[in-house]
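Student: Before anything else, here is the set of structures, which you'll find just below.
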Structure I
Amino acid sequence: MDPATLAPASTPPDPTKKAALRPRNAATLIILDRAKKTPKLLMGRRHPGLAFMPGKFVFPGGRIEPGDRHMPVAGALSARATDALAAQVPRASHHLGRALALAAIRETYEETGLMLGTREYGPPDSAPEGVWEAFREAGIMPDLEALHLVARAITPPGRPRRFDTRFFAVDRRAVAGETAGVVTPDSELVELAWVTFAEARSLDLPRITGLVLTDVEAQVAGNLAPYLPIPFYYERRGKGQREVL
């Protein structure tokens, strides 16, 4: 008998089945106001016409852009954050954490008009073309030392967009400048709100945002100490997973 007749017939690919999207590296920034006994945090409502999470309240953020890898900074991320950012990332670049932190700062400026950084060292000598030039003109250097890594989450398969998002937290005192008129009815975020953790839970949130809120509230109670656990959320075989980095 011809051995070929014993081989299982190959199954032709299903043209209607889409390949799973590869998650893109992204970062988001949780700005905390701890001036009073009850902390507040900044959230924004996404434009209802967007394809991804329309109308949801989220933290400002987005994916890495080329200029984020070249913007000068005033301070470095902590060793704890750097190690956690590289954990469970195959062939992670040495500069990945830095680029993610800068992406969070840039996206926050683009979406809210708030500039996170310091004026103590004067303006950077140079800045990549685009948004980062506004920091140079304002005399503000991004300060990564002020950022705390608080969580990581990968968008489950089957969504129109997928991100491998790192959540950073920063105190409101790190806001060194502001550009007015960024939030409009036509912008990505159409509304900004400073809310308590309890108030945030009453908003229309993505599921992962609600989970991260609980983690961040616990970390704020612990004064964002570096030894506190950093959760990592993802999905495996259709089931949600939570690990600690």
Structure II
Amino acid sequence: MIDEPPILKIRRHFPRPTAAQIEALRDTPTSFAVDAMDGHGAVDWRIKPLDANCACFVGTAITCHAGPSDNMAVKAAIDLSQPGDVIMVCAEQFTGAACTGDLLVGIMKNRGVTGYVTDGLVRDRDDIVDLGLPVFAMGTSPNSGVSSGPGTVGLPVVVGGVPVDAGDVILGNSDGVTVIPRTRIDEVTERLERIRELESDLLARVRGGLKEVPGTRALLESDRVQYVD
């Protein structure tokens, strides 16, 4: 007889970014982080904040694979979470039922969790908004799921088309969510300094009346462009 598999597989101990690494990324726009990773790293655009006025966060990913219509792994991730964590839930883009509601989100906030992201649904939107914890999801539904497993916590998952591992840094704002792999934190932070300088300079020029996209006129006048009229 084949033994029954465990209903949860959990990695409790994984490398975490330092407090200094997290602070260096605080208040970084998600688009800047994407630019620092050559245009990639943002999760599916359909994963949106429930409240655009409560969407900014940075924290350490604690991952879980809940699967469709199940929240056992979410509950385990909450129990293992630390202050400053972001719970990243793979629900396999299931939209038949919510995997989280206001009560679980309330417990997350009590534990100091800084954000919650899922490629599934949540419910109790108004009550979640009142809690003031940034929550990102594919949408909402009153339908409730089950808590039976199987699932994983702390292991690599894919959320919104982006691979995420426990210990990665997660950024959120009203644009969406960006994943910074733990192994690239220092590289991204270093590149962000130059990106901020360039963005600040160009923004000042735009506000000062700039009417041409830098570099475009030179391209249009080069032999790389063929005019057909």
Structure III
Amino acid sequence: MKNEEHTVIRMDVLGRKAWLKVFVEGERRFKLNILDLAARRLGVPALRPPPHRGGEHACATEKRRLEELAACGACVPEVLGHGPRALLIGDIGVSLKTRLHETDAAGKTKLIVQAAQALGQVHGNGGHIGQPFARNLTVTDDGQIGFLDLEEDPRETMTLAQAQVRDWLIFAAGVSRYFADPAVELADALRPAVQKAAPEVRTELAQAVRQLGIVERIAWKLGERARRIAGALTGLRNALAE
């Protein structure tokens, strides 16, 4: 697998499935500046993009974050070996995105509820993820939710509470597509975990959803991808309501 940030190669290490992740150089300064400006204009600091420098910096960041999240009790890959620009990591199952495409509506809801609970547990232990899209989450053989792709650290540009708000915004935007009525069904799936979030996180998340209200209203009138974002915001608002 290859993208603009890294290349991932499957390997077998002593009969164990593993992945060699090689980080490439590259900056996305222009794109990041546009995203940062948009977040500032919207008044949502949780959406400010963290720096992405690639290469050795990204490799070191991911190794550190894997260690930090493991200490938080999160299911993350074990680091089997490392170099300046490469990590050899253990396998932690099939991507949540793949599993969601393989199951029926009830199965989708169950997986998303489970993923939301896992995200909430990480937050409750003082952690954050950064990019909890369904493609970056996994389902292990024993049914745990795992977390991948941690080469960026939002804490470089925001507080822990804002980083956790960012997680909820990104997670909701990524899974809203799997619900016919996200305003109700996504809200129901997220509510148990969101309601357990720290008070300051719930307050900041509610404020972020309010600030994004104009985006929500416009997005409902646009194409399918935009409506997923609108559904995520509506679902989050309803999940926050007591």
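Read the figures in this text as sums done on the coordinates, not as results from a lab. What you see is a predicted model, and the numbers here were worked out from it, not measured in a lab. Cβ atoms are built from the backbone, for glycine too; each structure is taken alone.
Student: Quick check on the output: 14.1, 39 is Rg and Dmax of the Cα atoms in Å, for residues 24-111 alone, derived from one of I, II, III. Which one produced it?
Tutor: Value 14.1, 39 for Rg and Dmax of the Cα atoms in Å, for residues 24-111 alone corresponds to II out of I, II, III.
Student: Comparing distance in nm of label points 7 Å out along Cα→Cβ at positions 48 and 64 across I, II, III, which is largest?
Tutor: Of structures I, II, III, the maximum of distance in nm of label points 7 Å out along Cα→Cβ at positions 48 and 64 occurs in I.
Student: If we compute volume of the Cα convex hull per residue in Å³ for structures I, II, III, which one ends up with the highest value?
Tutor: Across I, II, III, volume of the Cα convex hull per residue in Å³ peaks for II.
Student: Still on this structure: Identify the structure, out of I, II, III, from whose coordinates helix-only ellipticity at 222 nm (-39500 (n - 2.57) for each DSSP H run of 4 or more, over all residues; to 500) was calculated to give -16000.
Tutor: Source structure: III.
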